[in-house]
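Every read-out reported here was derived from the displayed coordinates using simple, explicitly stated rules and does not represent laboratory data. Source: prediction; values computed, not measured. Cβ atoms are built from the backbone, for glycine too; each structure is taken alone.
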Structure 1
Amino acid sequence: VATTDDGMKYAGDDAQGADKSKVIAKKLNQTLDITGGADSTKLTENNIGVNNVDGKLKVQLAQNINLTPAGSLTIGDTKITDGGLVINNGPSVTKDGINPDIFPLGI
């Protein structure tokens with residue numbers, strides 16, 4: 001018979017192998033929070049999957065990401081949106097055309 005002192009142990013990628021210091025132990029009726037740091041009002045569907053792989057739940061990113069027309073991707077000074085690609089203080093390629101900014105393109 002289980003008691004409230006019984007529980008479960010949870011492990012992520014950082015708790016694999018010999019070092020078990022990152023294993024999370026929870027007693028029955030305790031909450032395990034799983035967070036990603038994103039604004040819950042700005043999430044999309046069907047971009048992350050969770051699959052049973054050899055008895056482990058594996059979180060996987062889809063091969064083709066759909067951020068919807070409202071989504072964007074930022075890498076350093078480069079931002080890609082539904083409207084195009086813009087490099088801060090550099091060229092842009094948008095629905096309105098190509099803007100080489102103030103720098104010539106190697107001409």
Structure 2
Amino acid sequence: MSEGVSYKHGVTLIAGIIGITAFGFYRMGQGQIEKRELARERAWSRIYLTPFLLAEADRDSFRREHAANLREEQVMKGVPGWEADKRVYNTKRYTPSNYVVM
């Protein structure tokens with residue numbers, strides 16, 4: 001009788017494929033953890049920086065509004081009864097100017 005075919009070579013190959021695939025999935029999982037951590041860090045940095053960015057925008061808008069009032073005062077100095085920083089609306093609330101630069 002003839003001997004059967006030895007499948008031991010195939011077992012080694014399958015074990016190698018399973019090992020490489022498992023290592024690949026492990027590395028992919030580690031990459032997802034790193035990606036999640038970076039997204040969390042990005043979100044918290046935005047949360048922490050928001051007050052500083054808003055304060056900077058407020059300072060910039062105040063500076064621009066003050067410069068616009070000085071320019072208006074300079075341009076309209078010859079007009080009798082003109083007040084440069086007079087409010088347009090009859091309210092004591094602050095209403096920012098709504099200029100859109102195009």
* Asked: Computing distance in nm of label points 7 Å out along Cα→Cβ at positions 32 and 64 gives 4.5 for which of 1, 2?
  -> 2
* For P(r) over Cα pairs in 10 Å bins from 0, in percent, for residues 40-79 alone, the calculated result is 27, 27, 20, 15, 9, 2, so let me know which of 1, 2 that is. => 2
* Asked: Which one of 1, 2 has helix-only ellipticity at 222 nm (-39500 (n - 2.57) for each DSSP H run of 4 or more, over all residues; to 500), as calculated from the coordinates, equal to 0?
  -> 1
* Cα Rg over 2.2 N^0.38 Å was computed and gave 1.72; which structure, 1, 2, did it come from? -> 1
